[in-house]
Every structure is written in structure tokens, then in C-alpha cells.
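Below are structures written as C-alpha cells.
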Structure I
Amino acid sequence: MNWILLVVAGLFEVAFATCLGKARESSGQEALLWYSGFLLSLAISMFLLIKATETLPIGTAYAVWTGIGAAGTVLIGIFVFREPIDFWRVFFLCTLIGSILGLKMMAH
């Protein structure tokens, strides 16, 4: 169950990074809404990370959490914010995902 919480926490990390990017592109009331989404996503992500680390090793949990956030944010950057995509970006994204999976498989 705590692995599921950790994955959801990582997805909320992607959400708060996305909200931050959208707020940067917005102004006025719209930016305020994106910043509110950022704060809410941040709080949920941190809460779920705390719950997951009650039984998972902190080093593994934190690495998986940040890895999910990093990989997801790169994908959001490519598909939502139209950031460039090239061979090396995809290559390193794949190695990051492989490392996350390896950490999960090695956790006791």
C-alpha cells in the first residue's frame, strides 16, 4: 500500500511542477489559481511522502519520489510546454525510469 502512496505522491509532485509552469505563463486571477493548485499539490505530495516513509526506507522512498517527479515533469514539459525532444533527452529519461524501477526492486 505504501508503494501506491509513494507513486501517487510522485504524481502530485508532477502536478505541482506543472502548476508552477502554468502559473508562470499566466497572469492575474488565472495565475493565482495555478499558484493555489501548486500549494495544494505540494501539500498532498508531502503528506503522502510522509505516510509512505512510515514503512519504506527514506533513501529509497525519496529517490523514487523525486524520480517520478523528474520523469513526469520532463514528459509534461515535452507534451504540454512544447520543450524540445531529442535522442539524449529520451535516453536519459529512460535511464532515470530504469533506475527508479531498480530501486523499487531492490527495496526490502
Structure II
Amino acid sequence: MVLLEFSMSPLGKGESVSEFVARSLDIIDKSGLAYQLTPMGTILEGEWSEVMAVVTACFATMSADCNRISTQIRIDYRANAKGRLKGKVESVQKKLGRKLST
């Protein structure tokens, strides 16, 4: 399974790009993959082909009316591991003995 963290935003579209980010989040939400939205990006969990298909769909949608796009992607692969989106956070919280702001 893969955890993929990415952010994608258009350049040259003004100070606020939430309209474009919202279109990507619509694709992500409808994908059926587990995800976590953060203020600086989104984390997806799934098989390599699944998460990359979502990123590709987001890019295709954004590139339809954006001539320049900035994208950052980080990928963490671990064979035979599921539920890492929540499990990694829970593991750290257990070691600390308290809940953290997530």
C-alpha cells in the first residue's frame, strides 16, 4: 500500500486558489480512497495505480484551464500494510500516551 501526500495548485490565478483546490478535492472524495485533507495538501492511501490515477485526474482537470501548475508529491510504500493513514498517527499517540492535534 502507498501513502501519497500531494499538493497541486495553479500559478498565475491570483492570491486565493481554493476554487481550483476544491475541484481536486471533489475528484479525491469521489475516488473512494481513504484520504486526509490538511491545510497544506492531501494524503491518499491505496495501491500505487489507484493513488496515481487520482493525481492524474486532478492534473487533467486543473490543466484544462490553468497554463502553469505547481505540484509536490511524496510517496511512502510499505508492502502488505493497510490502514496506515490512521495507524501511523495512532502509533505515535500510543507511544506518547496522549492524543495529538491531527
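A few remarks follow.
- Given -0.68, -0.87 for log10 I(q)/I(0) by the Debye sum over Cα atoms at q = 0.20, 0.25 Å⁻¹, for residues 12-67 alone, calculated: source structure among I, II: I
- If helix-only ellipticity at 222 nm (-39500 (n - 2.57) for each DSSP H run of 4 or more, over all residues; to 500) is computed and equals -13500, the structure in I, II: II
- Identity of the structure behind 33 (criterion: relative contact order in percent (Cα under 8 Å, 6 or more apart), calculated), options I, II: I
- Among candidates I, II, the computation of distance in nm of label points 7 Å out along Cα→Cβ at positions 52 and 84 that gave 1.6 used structure II.
- If FRET efficiency 1/(1 + (r/R0)^6) of positions 44 and 92 (r between Cβ atoms, R0 = 30 Å, to 0.05) is computed and equals 0.90, the structure in I, II: II
Quick note: the coordinates plus some simple rules give every number you see, no bench work behind them. What you see is a predicted model, and the numbers here were worked out from it, not measured in a lab. Cβ atoms are built from the backbone, for glycine too; each structure is taken alone.
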